[in-house]
Structure 1
């Protein structure tokens with residue numbers, strides 16, 4: 001049996017914080033993978049770093065390069081604290097697998113960029129670091145996203161027919177014609193959190209703001225008519241698309257409550273359209289949006305199949321867990337990016353290795 005101990009890091013576009021997971025990934029003689037989470041936590045961003053990341057696309061080149069190192073140092077500091085608090089032996093940790101924080105994602109122009117310097121993390125923790133998972137796939141002609149589906153396929157495949165993660169964006173993965181299909185469906189927590197902040201909260205807790213709003217039917221129609229929804233997978237979304245296509249529409253609304261209600265309905269409708277399009281009978285939902293009770297109610301209202309919400313541990317840490325798994329696949333020498341998902345010329349072993357010495 002092959003077994004790997006990794007720390008997985010995830011920093012999502014919704015800015016909920018840095019998710020850290022320490023897990024063991026094992027591969028048996030039948031080539032089946034399993035996992036065991038040993039420790040997990042979420043570290044909120046300090047206010048200054050939160051503001052920098054919120055406005056990251058507006059940074060100058062020098063500011064961005066500086067922030068890359070700042071984020072790397074923040075990761076390293078909190079990994080070291082995590083190791084001490086959970087009494088882990090760093091010698092037994094094979095590597096840290098870091099998603100980084102996405103700044104630019106424009107695969108149609110041949111690039112994607114995540115900050116959180118791998119060399120900085122490795123130097124300050126004394127542990128190997130694997131990051132920059134998306135780059136090779138983009139070079140191979142792919143979207144560089146989504147990356148989580150290989151974990152859905154190899155770690156969670158018996159749980160449901162479809163796997164939906166509701167983070168900054170909502171993305172789905174499922175098997176179609178014996179191939180893994182996955183793509184970003186629509187924006188999710190990014191715009192929801194934006195309007196919740198206008199009402200004085202970091203996010204719409206349980207969807208209570210949206211529940212008290214009224215659907216703006218004209219806005220809902222405009223959102224549902226966005227051209228992205230008419231294109232076929234493979235496809236992915238970036239922050240730039242939200243600023244250019246999505247926010248100009250929703251910013252016209254006078255009421256934050258009504259805008260939240262309308263966006264919530266839009267998300268539920270777009271998710272359901274995609275699930276029904278492929279006749280999927282069950283969906284396994286993770287990410288911060290799984291705790292938005294009103295959003296889940298709206299999905300259940302529209303979806304004809306079964307909605308499955310797993311344990312809080314899986315809801316909160318599935319993406320970090322799977323990025324740790326991508327690191328395990330890298331160390332094993334196995335493909336960790338699926339061309340059937342991204343549209344690349346071939347499956348690839350994505351990631352860049354940083355050594356502490």
Structure 2
């Protein structure tokens with residue numbers, strides 16, 4: 001089998017006639033990822049709403065777009081794709097204000113918990129919204145290439161997935177996090193759980209422990225988790241956002257091993273976020289040889305946001321037959337997140353004492 005790293009798919013086709021985007025929220029994710037992605041890909045930005053109108057005006061002026069004073073004004077923009085870059089507690093309120101049949105991209109997580117996700121799912125069904133959740137890691141160039149390599153059989157059958165993170169994450173960039181009861185899995189590792197679902201399917205269960213750190217009051221910043229795929233596939237996540245001892249031994253990487261090949265990935269944006277480092281994908285292909293670096297055409301930020309919005313726009317126009325991470329599918333990722341928190345709260349298997 002010939003291995004050609006240049007042949008791997010790394011991008012999503014652009015919509016033929018992109019519709020304007022109206023954003024709810026004016027936080028750092030909009031400035032650092034959404035708007036750079038849309039501008040780069042030629043997707044027009046109509047304007048944005050934020051409850052802090054001065055904040056909305058400042059970002060709108062920076063990008064040359066409109067700033068709306070109310071949710072209703074923003075929701076009334078004709079023909080728009082609505083981009084909810086809002087904290088999870090506000091998703092339902094915004095979705096209720098959108099016109100029936102509208103298209104919406106909802107920031108992850110899909111609500112604060114599974115009950116919130118279920119409410120959002122019901123709203124989208126009742127209002128016939130074309131809703132997708134912004135699990136944009138699926139669209140990162142390295143992840144599209146990995147998925148393509150697996151589909152081409154270059155790894156054989158995937159039997160091992162390891163995620164290892166040792167980071168110093170600047171949680172202060174997201175002020176709302178300080179009061180959230182669920183942080184690490186719900187707001188960060190949810191990306192990895194969602195990606196694993198796409199690559200390996202739905203696990204039958206999860207063992208997890210998530211906790212905070214004695215040096216701060218954020219609810220959780222460290223997680224260990226095992227996803228149960230039976231006796232054939234091993235899937236493990238080790239996440240530590242409190243590794244504050246310099247860059248040298250920090251890490252943000254995946255190791256994906258198959259029966260005949262393997263892949264190594266570095267998720268560079270999380271190292272020195274938001275400036276980040278370049279992503280890396282290397283493949284040890286079926287048939288032997290050495291590790292081969294795949295030349296990547298972009299990074300998770302902002303390029304994954306290009307593909308995420310492109311798929312929604314193309315699906316709305318009938319150009320794509322599948323809406324990736326639809327609210328129906330994203331609900332299953334939220335169910336996995338809920339199970340992880342339930343596992344963390346449950347007692348561990350007790351160890352027998354000395355006889």
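Out of 1, 2, which one gives 17.6 for mean count of other Cβ atoms within 10 Å over residues 22-29 as computed from the coordinates? Working shown, then result.
Details: 1: 17.6; 2: 23.6.
Answer for the origin of the read-out: 1.
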If we compute mean count of other Cβ atoms within 10 Å over residues 6-13 for structures 1, 2, which one ends up with the highest value?
1
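1, 2: which one has distance in nm of label points 7 Å out along Cα→Cβ at positions 38 and 302, as calculated, at 1.0? Don't skip to the answer; put the middle values down first.
Numbers: 1: 4.2; 2: 1.0.
The read-out was computed on structure 2.
Once Cα Rg over 2.2 N^0.38 Å, for residues 262-333 alone is calculated for every structure in 1, 2, which label goes with the largest value?
Working: 1: 1.30; 2: 1.44.
Comparing 1, 2, the top value of Cα Rg over 2.2 N^0.38 Å, for residues 262-333 alone belongs to 2.
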With helix-only ellipticity at 222 nm (-39500 (n - 2.57) for each DSSP H run of 4 or more, over all residues; to 500) coming out at -8000, pick the structure among 1, 2 it was computed from.
2
Taking mean count of other Cβ atoms within 10 Å over residues 94-101 for each of 1, 2, the highest value is that of structure 1
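Out of 1, 2, choose the structure whose coordinates give Kirkwood radius over Cα pairs in Å, for residues 78-213 alone equal to 17.1 when calculated. List each step's numbers first, then the result.
Working: 1: 17.9; 2: 17.1.
It was calculated from structure 2.
From which structure (1, 2) was distance in nm of label points 7 Å out along Cα→Cβ at positions 14 and 310 calculated, if the value obtained is 1.6? Please list the in-between numbers first.
Details: 1: 1.6; 2: 0.9.
The correct label is 1.
None of the figures in this text is laboratory data; all of them are computed from the coordinates on show. Keep in mind that this is a model prediction, so the values were computed, not measured. Cβ atoms are built from the backbone, for glycine too; each structure is taken alone.
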